[in-house]
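Okay, got some structures for you below.
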Structure P
Amino acid sequence: MFSVVRGYNILIVIIAQYLSAIYILAPEKSLREVFFDVNLLMLVLASAATIASGYIINNFYDSEKDLINRPNKSMLDRLVSQNTKLSLYFVLNFLAVVMASYVSFNAVIFFSIYIFAIWFYSHKLKKMPFIGNLTSAILTITPFFAIFMYYKNFEHVIFVHAAFLFLIISMRELTKDLENIKGDLVQNYQTIPIVYGENVSKVMLTVLAFLTTIPAYFLLFRYQVSQMAYFFYLSVILLFIFIVLLWASKTKTHYLVLHNILKFIIVAGVFSIMLININLLLNRI
């Protein structure tokens, strides 16, 4: 079940939400205020439950495709019956709404829409080129929007950080399509690589990589990100390597390497948030 709900991804999201709250969204609050804020905890737990249920419903709809694209993981996931997965899916969604209700009625509406959007994406939108990729990227950053709205911090730097993350996630989604092209073709998924070809997908990824350097530039030279600047320098270097490898890639293994480069940038970005002010933890205890 841990494999089905991708518990490691959920843990990263939880860490990212708290680090974003501490260093970006509410830097004026003490650590005690952030960590012992029950409303924030409920939002984080509701996000975790919704994401977990999203992975379950996605796994349910993609079970046949995953047998081709991820045979080892698929066989492990099949140790859990489809009925058990669906039961847990409804339980997690119910818990997410209950936890959101502790915060406010608006939070309930937000997570209800989020739950429906994830289901609609898995059921319908995922098989559509462009719309599927765009929707997936938006749904991935939605949990951070919940924290953003809670703190009501509308500083420009937050939107620049969000733009960088959104572009990296968009690249990851398109790279996954290239990686999974065999299973998508068999299951009649109309992804960008299938409809428009691998070369068009590579051109799009190259454009997205260059677009990603724009928010990276602003974060490096227009905003104060302190030692997190090292992360953005590293990201630009890795994106250059990504483009070089991309145009030489032809097999699933090659695309898997590219996918892992983008995953590394995302995970490294989460933990590098602490570099915005490395002394902040000591000063705010």
Structure Q
Amino acid sequence: MILIVDSGATKADWIALDDSGEQLFFTQTLGLSPEVLTREIINERLVNNFELYKHRREVSQLYFYGAGCGTQRMRKYLKRIFEEYFPEAQTIVVKEDTYAAIYATTKPMEQAIVCILGTGSNCSYFDGYELFQKVQSLGYILMDDCSGNYFGRQMLRDYYFHKMPHMLATKFSAEFNLDADAIKNKLYKEPNPNTYLAKFAKFLIQNKEEEYSQKLIKKGMQLFIDNYIRQYEQAEEVNIHFVGSISYYLKDELEEVLAANGLKLGLVRRRPIDGLMEYHKHMVLR
């Protein structure tokens, strides 16, 4: 059995294939980012999934692409956990989620810039053979422009600094628990504060026609272009592909802001997992 996994900070999609490439099952767990989760929490999330626990001794190959796997130390840390949980797996590959985005969006030997806009954000250049990354992420506190957690953080700040329009602020407070103690507990005492912040982005998308929302959305996108995409001199020459819920639900705004910067929007996928499955059928099972 071959397991292919795309794990963001919020959730992970798992697809199991047999040796002929037929899908055996699809399942989900909470995200398994090794940067913000302990070994105990990661194991708990694996054990609590019935399909994974039931079939864990049948897995022969595991290909895991995940948020928080950008350093060698984090990849080794997660691989050791998988080696214990899937004891019969002869091949375990752990890569950062940027590779999932590339494999899911690019054509063979296509040169492109590939971006992730979901709970977090990232951007790479792919020359058709190799991945090049000029910005190493320092995590959600310092980086992640235009991500779900970026927008959540900005909305909370605007709400507390009284910069959110009254009508929107009223709706915002009716939908979420905005008590200061509750927010601080989520941010500083509970796991996955980046995922907590990203939950507020749904409100922004639902109210994206409001002037306040449009300004915030386009400000975040411009920051992402200036800080990430413009790092690459090929930016105006190649397609710029995106994966992630932020890019998917704000595709029109994204295309508009890219065009205003002389950049071309390529493929936008909400989830890379379908493209990943096709990639592995072609590359691993051919």
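One of P, Q was used to compute helix-only ellipticity at 222 nm (-39500 (n - 2.57) for each DSSP H run of 4 or more, over all residues; to 500), and the answer was -25500. Which one was it? It would help to have the intermediate numbers written out before the result.
Numbers: P: -25500; Q: -12500.
Only structure P yields this read-out.
Between P, Q, which one scores greatest on mean count of other Cβ atoms within 10 Å over residues 19-26? Present the calculation step by step, with values, prior to reporting the outcome.
Numbers: P: 21.1; Q: 11.8.
When mean count of other Cβ atoms within 10 Å over residues 19-26 is computed for each of P, Q, structure P gives the biggest number.
So if we calculate percent of Cα pairs over 23 Å apart, for residues 147-250 alone for every structure here (P, Q), which label has the highest result? List each step's numbers first, then the result.
Working: P: 39; Q: 33.
Going through P, Q one by one, percent of Cα pairs over 23 Å apart, for residues 147-250 alone peaks for structure P.
Figure out for me which of the structures P, Q the number 22 belongs to, where relative contact order in percent (Cα under 8 Å, 6 or more apart) was derived from the coordinates. Walk me through the numbers before you get to the answer.
On the way: P: 22; Q: 19.
Source structure for this number: P.
Just so you know, all these numbers are worked out from the coordinates, no wet-lab data involved. Everything quoted here is computed from the prediction, not taken from an experiment. Cβ atoms are built from the backbone, for glycine too; each structure is taken alone.
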